[in-house]
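Just below sit the structures, each encoded as structure tokens.
Rule-based calculations on the coordinates, nothing more; no lab input. All figures in this text were calculated on a predicted structure; none of them were measured in a lab. Cβ atoms are built from the backbone, for glycine too; each structure is taken alone.
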Structure I
Amino acid sequence: MSITNENLPKSMRYGLMSATAVQAETTLARFSSVNGTSFSPTGSNEIRIKIAGNGFLQTEKHYLHFKVTTATADAVVDTHAGSFFDRMTIEANGAIVEQINSYGLYNAIRQNYNTDVNELYKKGAESGAAGLVVKNDVTAIGLAAADTAAAVKTVTDAAHALNNGKLFPVERSADGEFITSTDVKHFVIQLESGLFKNHHKKALPDGLVELELVLRLAPNTQALVSAGAATYQIDSPALYCPVMKILNGDVMASYKNVVMQEGVLISGTTAKTYINSVAAAAGTKSLQINDRSISCLGLVTALRKATADSTNNLYSNGSFGYTDVDSTTKVSSFKYQIMGSNYPQSDIKLSVADDGLDIGRAVEESCKALAKHGEEYCKSMISKNLCVKQFDVTYAASPGTNGSDVPRGLFSVDLKKMSDDGLRMIGLNTAQNSSPSVLEMDVTVALAAKAQATTFSIVEAFFSMSPNGDLSSAM
């Protein structure tokens with residue numbers, strides 16, 4: 001047998017080394033808002049930031065920094081500081097190249113389904129994100145009448161005996177950073193943008209036209225959760241992004257030659273938003289979606305109380321599930337109908353009761369639909385308990401918060417044909433005909449109140465820079 005370098009372990013292959021990087025320099029650019037420095041949901045409620053770098057923008061490492069001041073009442077951030085924004089838009093030469101409506105809810109879904117434990121602690125320090133909690137439901141200790149030492153010992157021993165050996169599960173809370181009224185907090189977040197966090201972590205190309213990032217603020221009751229009527233103000237928002245400049249003339253000449261011949265194409269995952277009202281009455285609900293996408297990777301629907309966005313003590317972004325009454329199955333099955341076919345082919349059954357619990361297929365579809373590009377499953381922080389609880393649980397003032405008592409269960413279907421990071425156009429083409437798309441859910445027990453179903457179509461977006469630097473998108 002002939003022995004070559006291929007037969008040796010890497011530890012002995014001394015000729016196997018990293019290539020020398022091209023000569024370059026990188027600076028951290030700061031892009032501030034151009035339409036003021038102070039914003040509120042009842043005043044100037046749109047932040048506009050113009051982005052133009054002399055080089056390659058490494059948007060995979062971008063972050064938005066802003067200051068938040070609350071007033072009127074104490075409050076908690078709903079899941080993550082992305083909840084302060086209701087819509088994210090990216091424009092190029094006045095044309096929209098990406099827009100995500102109901103951004104706070106979409107962001108919260110991503111935070112719950114695409115976060116590792118190590119990321120959780122990082123986001124807790126930077127983004128006011130909710131962390132892991134243990135809820136200790138201790139047995140009450142008390143006396144009906146006698147208060148002798150012997151009587152106290154008897155009831156205390158009995159209470160300790162009931163608690164002995166109990167297991168308390170660790171859950172992902174929906175209660176983010178607690179903010180005392182009039183206090184100031186500084187947050188750093190990354191935007192869930194298909195352009196900024198694109199596939200393969202591509203830098204935005206040198207020569208790209210100036211982009212404009214537009215962030216519309218969420219109402220007070222949507223961004224924050226409080227027992228009172230908390231308000232907030234955002235000051236000094238700025239986007240930071242590393243900008244790399246290549247200092248090798250030959251490399252830049254070759255790059256410009258390629259751009260002049262064919263431009264640049266970047267792909268990423270973004271979302272389209274569809275909202276439906278769900279009546280409280282029992283029956284089969286057919287919710288119109290009518291998505292028209294060239295590559296739909298999956299459909300994800302969050303069912304919430306209809307008044308979630310307008311009520312102070314309801315979790316607008318951190319609570320969505322299958323029932324609004326604890327342990328009672330309300331929605332018993334669902335499926336999507338796309339272009340006349342069922343997806344999946346057989347209905348997904350649901351039961352939140354301990355006896356007959358059935359949430360496995362629903363969780364499976366959610367974890368596949370929300371997987372990052374090239375991955376089979378997402379990195380979910382959702383436990384069984386965070387699927388079966390009721391979505392109308394209200395916030396209770398600290399320290400008696402209910403952030404671990406709200407569910408994060410989704411109605412999802414994965415539409416990817418394959419999972420491979422080297423391929424594109426891997427989703428279902430829902431734009432090939434005009435047949436309606438519908439989410440059909442069976443509500444076998446009437447909901448306690450009217451609900452709202454927000455569906456996100458998770459799609460591939462293709463961003464194309466022409467030789468003259470113009471940016472357009474197709475999705």
Structure II
Amino acid sequence: MILASAFYLFLTLLLFCLERNRTRRKGPDFMSLFVVIFAVQNIIPGMVISFLLSQYAQPPDLQNEFFDRIYQHISPIYIILSAMMSLSFILALYIFYHKLYSRYTQTTEDPRRTRLQLVSSRLWWVMLLGVFSSYFLLKSMGQDSLLNSYRALVLYRAGGGVSRTFANANLFALTQTFALLAIIPFVYFVFRPGGFGKFLRLVVATTGVIFFSLLCVSRRALPLDILLIYFTLVIVNKKWYLKFASVAFLLFLPVLIYGKAVIFTIGAGGNFDGVLDAAKNTSVTDALLSGFTYLGISLVTSWATFMFLDIPFRYGVDHIMSMLSRIPLGSLGFDKDAILPERIVRISTRTFVDSNTQDIPPGLMGQMWLDFGIVGPVIWGLIFGAALSFLQIRFDGKQKTPQAVAFFMIGLYVLSLPLNTGSFDFVFSVDTFFLVLFLLIVYKRVKSTPLRP
């Protein structure tokens with residue numbers, strides 16, 4: 001395990017050197033942020049988890065059926081395999097991105113640019129729509145108070161309590177949409193001059209970020225919004241703010257470890273004595289292993305795919321299925337289950353735990369392997385390299401205001417979604433469709449004159 005941890009440490013240092021050399025003159029860009037997201041979810045957890053596993057004489061017991069099964073069977077071979085696949089992905093990503101982006105910069109002269117203009121009135125109408133949507137969601141929980149409605153919402157997300165309907169399922173999906181959109185007014189007011197009025201507007205915008213994040217009933221929602229705001233500042237000011245990033249990571253690590261237990265305790269309407277007792281009785285090693293397992297869930301589920309999921313190569317069919325599954329065949333009179341093959345996330349869930357468990361995707365490296373075997377990371381790297389070069393080229397053709405950065409930052413978030421699961425099911429979803437729709441509403445494109453040196 002120490003050797004595997006050292007391999008991941010080598011990958012971390014390699015990425016640091018590549019990015020430092022690549023961005024020395026122009027500063028961080030969207031490629032830099034994508035690499036950070038990839039490293040945080042698939043490389044740093046691999047390094048830390050491998051090291052922590054070497055400290056156990058017996059397999060750890062994290063009181064999680066899925067995680068415990070993985071760590072009881074894990075071998076350094078699978079960890080090193082995922083590290084080698086990560087290296088292949090990184091190299092393919094950099095090579096193809098550089099090839100496409102350098103060709104654009106060499107052949108494009110004096111482009112006629114456009115600028116993205118935020119229409120503040122439309123933004124406030126959309127956010128007001130989010131407030132009404134949230135109100136009707138809580139109202140659908142059928143409780144007599146706001147607190148009880150939120151508790152019922154917690155149980156609803158866990159699959160219990162109020163029965164799912166078309167209305168409340170879509171209203172709940174939209175909480176993620178409005179939580180992401182809430183970063184736009186925050187960024188807008190941070191960079192807007194003003195005195196006490198600016199402070200009040202910032203308070204309102206901050207309240208919106210917290211409010212919509214809490215309605216997602218996810219320990220990742222608020223940290224995600226803060227991360228996207230931080231990334232926006234990085235792109236605008238061309239600075240990494242490493243001290244802030246380090247402190248924020250240390251503050252949110254306990255949220256990863258204990259956040260799920262706290263949320264379920266709220267839903268159950270109980271006190272937090274059980275959570276506090278569990279925290280006191282959990283060793284530091286177990287707590288860290290649990291936290292980095294949740295952080296690197298894509299990597300950990302990839303190990304499960306290597307070990308337990310023995311099926312023929314998929315050749316990318318699962319990504320086509322992610323798109324086709326959004327067609328409302330049921331409302332058209334067709335039996336979706338009879339027409340479309342079983343989704344890979346249901347196959348992996350049934351194999352890893354059982355068919356009654358919520359979806360457990362195969363993980364990023366696992367899906368790469370299922371797609372094309374050892375060549376999978378190269379193909380995925382080429383695809384993401386092309387997508388990132390397109391995103392950066394489109395951004396370079398716009399006036400780079402903070403509000404425009406926020407727009408493209410949400411685009412980067414959507415592009416990076418498969419890094420956490422390996423599945424495009426969460427990209428082609430209701431909340432993403434509405435997210436794109438609302439972005440097109442609150443922003444408009446304005447033509448500009450050609451830029452000359």
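To which of I, II does the computed value -4000 (helix-only ellipticity at 222 nm (-39500 (n - 2.57) for each DSSP H run of 4 or more, over all residues; to 500)) belong? Structure I accounts for this read-out.
Highest-scoring entry among I, II, by distance in nm of label points 7 Å out along Cα→Cβ at positions 86 and 102, is II. Work out the source of 4.0 here, i.e. which of I, II gives that when distance in nm of label points 7 Å out along Cα→Cβ at positions 118 and 358 is computed. Answer by label: I. Calculated for structures I, II, distance in nm of label points 7 Å out along Cα→Cβ at positions 46 and 414 is largest in I. For which of I, II does P(r) over Cα pairs in 20 Å bins from 0, in percent, calculated from the coordinates, equal 22, 50, 23, 5, 0? The correct label is I.
Largest in distance in nm of label points 7 Å out along Cα→Cβ at positions 78 and 374 among the labelled structures I, II is structure I. Sorting I, II by relative contact order in percent (Cα under 8 Å, 6 or more apart) from high to low puts II first, with the largest value.
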